[in-house]
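Coordinate-derived values only; no laboratory data. Keep in mind it's a predicted model, so treat the numbers as computed, not measured. Cβ atoms are built from the backbone, for glycine too; each structure is taken alone.
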Structure 1
Amino acid sequence: MEFRNRTAVVTGAASGIGFGLAEAAAERGMSVVLADVEAEALARAESAIAARGVRTLAVVTDVSSAASVDALADRAFSAFGEVGLLCNNAGVSVGVTQRIWELDRRDWEWLMGVNVWGLIHGLQAFLPRMMKQASPAHILNTASAAALIAGPVLGPYKASKHAVLSISETLFHDLQSVDSPIGVSVFCPDVVATRLRQADRNRPAHLRPAQAAPASAAEAAFSSEQQQARGLAPRAAAEVAFQGIESGRFYLFTDPWALGAARERLEDFEAGRPRPTALRDASPPANVR
């Protein structure tokens with residue numbers, strides 16, 4: 001599709017991959033609606049994107065709230081009349097090394113609220129209006145390489161990203177079945193230099209565990225600083241996503257490692273059981289996005 005003179009809506013746009021997507025959209029001549037729950041960072045991001053000479057709109061948005069995302073859609077369509085690209089990108093994570101039974105119920109509620117319900121709210125608020133537009137449009141859903149892997153730890157995060165992948169695949173087929181001009185892509189980046197490991201800064205008080213577990217040595221080893229040091233730059237990751245959309249791809253990866261992980265899972269399916277995976281083998285590639 002042609003991006004120039006269209007409007008992009010990006011959730012989680014104040015930092016990380018979201019800000020990279022906003023930059024890539026602006027460079028292609030799009031108006032940009034930036035949505036994020038972090039108000040001060042969002043204001044800085046809006047100023048940076050506006051400085052590129054494109055129309056911008058910043059809307060403080062909690063994607064886990066249907067009403068908040070509905071309000072975002074109202075603001076976007078009111079200001080620009082149409083949405084050519086919807087980037088359902090906002091995402092959070094919890095501890096890298098905690099096992100399923102070590103996680104608090106509120107860990108699950110927070111991740112599912114943002115990572116899964118955030119996507120659902122975005123589709124429900126925007127897609128019906130986008131389908132009524134005369135011009136083609138596209139939806140980009142940010143999953144993760146974690147959507148393709150199995151192994152220990154990162155239970156809520158992997159579960160949420162598997163859901164994003166499945167919803168995206170179903171959406172693709174549903175739109176194809178009605179000959180819709182709206183395209184879909186699912187973005188599955190490997191390690192990107194973001195502040196995902198510091199997502200707790202935006203965690204609502206009522207979804208914080210009563211007693212947070214102290215960080216283990218393994219947890220410290222996969223710190224945000226390490227992710228920043230060895231991750232792909234967010235702008236470079238965003239460029240991979242845009243180039244994938246431009247070339248008509250559905251599955252978008254920043255690293256072929258993800259495809260290898262998917263092949264290993266297929267081998268496990270054929271073998272009838274998952275292969276044993278040590279924590280030291282599973283955690284580094286899983287500390288994604």
Structure 2
Amino acid sequence: MSERRPYTYVLLRYRHDTLAGEFANVGVVLHAPETGFLGVRTRATAGARLAQMFPTMNKPAFRTSLQAIRRGVAALSTADGGGLLGKLGDAAAFARRALPNDDSSFVWGPMGSGVTQDPQKTLDTLYDRFVGQYDPELVETRRDDSAVWKPVHDLLIARQIADKLQPKTIHSVISVDFDHAWKNGAWHVYQPLSFDLASDDHIKDKAAKWAGYMLSLKGADEAFKLHFVVGPPQGSHRREAYKRALDVLSLPDGDAEIVDVSAATSLVDRIEAAMRAEEMVESA
């Protein structure tokens with residue numbers, strides 16, 4: 001495992017009206033001096049969210065300014081990132097060299113810090129957390145729970161057993177509705193969970209919510225077995241958060257089966273075999 005090294009970061013903010021004081025985060029600069037890393041990530045365009053917040057903003061000027069800021073930080077990275085100045089400076093100092101504080105619409109926020117094994121991954125995480133996670137255009141492209149369930153549903157249809165699954169509510173301290181369930185002695189309920197989410201915190205919160213449901217359903221008025229069909233994040237930068245989420249779902253005494261959506265065929269094979277076996281018992 002590589003060593004964790006310190007870094008500093010600073011957020012780039014857009015102020016549409018300097019008197020009103022309203023701003024939106026539009027970028028991040030991160031500097032890790034011991035590795036000589038200086039990186040920047042900004043929005044490419046205003047996007048739907050900023051256009052709604054500031055309807056009168058000059059979008060072409062916005063894009064041009066961000067391009068200039070990215071070029072400025074990149075030039076500093078090439079010149080200083082691995083040299084003496086790279087070791088002496090911090091993210092805020094480099095950021096101010098790329099864009100001095102003035103009366104323009106772009107300003108730097110307060111500096112933050114931490115430790116990281118991978119500065120580029122941390123830069124991407126900070127960007128997603130502070131800039132990208134609320135963008136409607138990004139949320140719409142992410143896979144939701146229904147998209148995770150679709151491969152399973154398509155296989156169930158192909159095997160002509162999809163109609164054997166039905167909605168089911170499990171009652172205990174709380175009541176939880178499941179859209180996909182069938183009974184074979186006990187109820188088997190299937191819950192698709194997409195972890196293709198906008199931030200590590202969202203992944204953590206979703207896993208914690210369902211772990212809480214599992215604990216609250218102990219002692220339910222009917223016997224049931226919960227099966228999570230999980231979809232991982234697209235791309236590699238949230239894999240650690242996803243792994244931790246699966247660990248959280250596995251905590252409450254291992255009551256739930258966790259199946260990656262990539263194993264949909266194997267899951268449906270087992271469902272079909274169990275259903276056929278039950279039919280044979282009923283017809284005997």
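Okay, here's what the table says:
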{"read-out": "Highest-scoring label, criterion being distance in nm of label points 7 Å out along Cα→Cβ at positions 58 and 154, among 1, 2", "value": "2"}
{"read-out": "Which entry (1, 2) yields the derived value 4.6 for distance in nm of label points 7 Å out along Cα→Cβ at positions 210 and 250", "value": "1"}
{"read-out": "If relative contact order in percent (Cα under 8 Å, 6 or more apart) is computed and equals 21, the structure in 1, 2", "value": "1"}
{"read-out": "Winner on FRET efficiency 1/(1 + (r/R0)^6) of positions 34 and 98 (r between Cβ atoms, R0 = 30 Å, to 0.05) once structures 1, 2 are ranked, highest first", "value": "2"}
{"read-out": "Given 51, 42, 32 for Cα extents along the principal axes in Å, calculated: source structure among 1, 2", "value": "1"}
